[in-house]
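Novice: Scrolling down, you'll hit the structures one after another.
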Structure P
Amino acid sequence: MNIKNIHLKQTNSTSTYLKEQNLTGGIDDMFVVTADYQTAGRGQGTNSWESEPGKNLLFSIQVHPVMVPIARQFLLSMAGALAVKSTLDAYTGGITLKWPNDVYWNDKKISGTIIENTLSGGHITRCIYGIGINVNQEAFHSDAPNPVSLFQILHHTVDRDELLKQFLNHFEKYFNLIVNGDYTDIAAFYHEALYRRHGYYKFQTADGIFDASIVEVEDDGHLVLHDREGHISRYAFKEIEFVI
């Protein structure tokens, strides 16, 4: 891929920067924007992303996956999550993918991603990944329930530039699987890496808490669960959450 890097000392959000710049490109072009600090870094929904200046890896990438059917666009999320996992696997064990877009070390969140797709003419004309990886932050002070950083795991600092380089290598590998139509491989890698992939665990919906096991994550992003009574149910993002 043709990777074009942009580094910012500070910005409101690397994803917002990409959208405002309206950078265009083809299938082989990828724009990467990194920042030492984001004044309005976002988590899911209305949540913010806590990060001390210069401590963590905060970046967004833009690709143009026009070859991906809209109904299977969650494959893009799978590829991004797998790239983060493969990067962190080189530093520590215990890395899994918590549906839909979080990366966990044991029961703690080390990375999160927000994906924004632009659709036009029946195609995904632009995909922006906004990714945060907790790297060298020594302590967290927000009300986020379970953050963790590589520093807290390893007890030493990690080179953020090297981490990004490794991520981009892994991302290109997984994205090329999508380009080549190897959807089954992407899905298989994602399922094997899922947080709480095997066994029954507690989940919560608006109707309460129940035990269930993961059957699969569909290519459109729905989580399919099997409860202890034998019922199979599928859930969209925000309809269900893990009880941790």
Structure Q
Amino acid sequence: MNVNIPIAQPVIPPFATWETEADQLGLQGEHRRLYKLLRDFHGFTRQQCITLRDQGYMTLSDLVDWEYKDVRSLLENLSNRPTTRGGQQFGDRRIKQLQALAWFVTDRDSRGLTYDLDLYQAELSTYIKFAKIDSQIGKDGTVDKPEKFKYADWIKWEESVYIYLNSIITKAGVPLSYVIKKELDEDTVWENLDRKVQQIHTARLEGLIFKLDSERVMELLKELCLRTEAEPQVW
């Protein structure tokens, strides 16, 4: 007697919540990538993610250059705003997570590196600390300004100027020495470079910011070379 035994069908798990929501919102590509990170990894609520999108933060690139204090300011304002006016609660932990993410993508962008989210997720607590520490560091270093140019010590003087500029962080978060950066050796391995060096050699040498930074460097050189043997070469 033949008995037909039903063959068990494979159980197909339902889509994760974030995927269903992303589909409903029509998110693709980089929009979907950020939504997944916030919703699935950080545990942001659907409405928190939508509120951030309403504020213009739709992709990881949108977080670049979003300053530490400004992240907290916006999210605290949204938390204090009534829902009828677009308000949405963001707790302290959510604020710190977004500050860390903004710091991470800004740092990677300034060094010409991709947004390695596996690295970010594995070291989240570290990036929360980095973001806080970086926010507490002043924009100008403590290195003394170089002495006036002296022909007899011009090599040492040139190095002192570079070190001084290297200690000054521009509004773009890059050492001012990028304006007069030194060329890298041909056999340089990018991944082995210091973070500052990566930033210096990734900074754009065009546009308004570069123009203003170049003028700043030129004014310094004029000041240091005024009434010295180097004055005709600077003017």
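Novice: A value of 17 was computed for relative contact order in percent (Cα under 8 Å, 6 or more apart); which of P, Q is the source structure?
Specialist: Working: P: 17; Q: 14.
The correct label is P.
Novice: Something else: A value of 4.0 was computed for distance in nm of label points 7 Å out along Cα→Cβ at positions 83 and 195; which of P, Q is the source structure?
Specialist: On the way: P: 2.1; Q: 4.0.
Computed on structure Q.
Novice: Here helix-only ellipticity at 222 nm (-39500 (n - 2.57) for each DSSP H run of 4 or more, over all residues; to 500) has been calculated and equals -7500, so which of P, Q was it run on?
Specialist: Only one of P, Q returns -7500 for helix-only ellipticity at 222 nm (-39500 (n - 2.57) for each DSSP H run of 4 or more, over all residues; to 500), namely P.
Novice: Taking FRET efficiency 1/(1 + (r/R0)^6) of positions 27 and 187 (r between Cβ atoms, R0 = 30 Å, to 0.05) from the coordinates of each of P, Q, which one would give 0.90? Please list the in-between numbers first.
Specialist: Numbers: P: 0.90; Q: 0.10.
Value 0.90 for FRET efficiency 1/(1 + (r/R0)^6) of positions 27 and 187 (r between Cβ atoms, R0 = 30 Å, to 0.05) corresponds to P out of P, Q.
Novice: When distance in nm of label points 7 Å out along Cα→Cβ at positions 35 and 115 is calculated, the result is 1.4; to which of the structures P, Q does this value belong?
Specialist: Going label by label, the one that fits is Q.
Novice: Quick one: mean count of other Cβ atoms within 10 Å over residues 51-58 came out at 19.9 when computed from one of P, Q, so which one is it? Walk me through the numbers on the way to the answer.
Specialist: Details: P: 19.9; Q: 16.5.
Comparing all candidates, it corresponds to P.
Novice: When Rg and Dmax of the Cα atoms in Å is calculated, the result is 17.6, 53; to which of the structures P, Q does this value belong? Please report the intermediate quantities before stating the final value.
Specialist: Working: P: 17.6, 53; Q: 25.2, 112.
It must be structure P, since only it matches.
The numbers here are math on the coordinates, done by the rules we state, and not lab data. Please read all numbers here as calculations on a predicted model, not as lab measurements. Cβ atoms are built from the backbone, for glycine too; each structure is taken alone.
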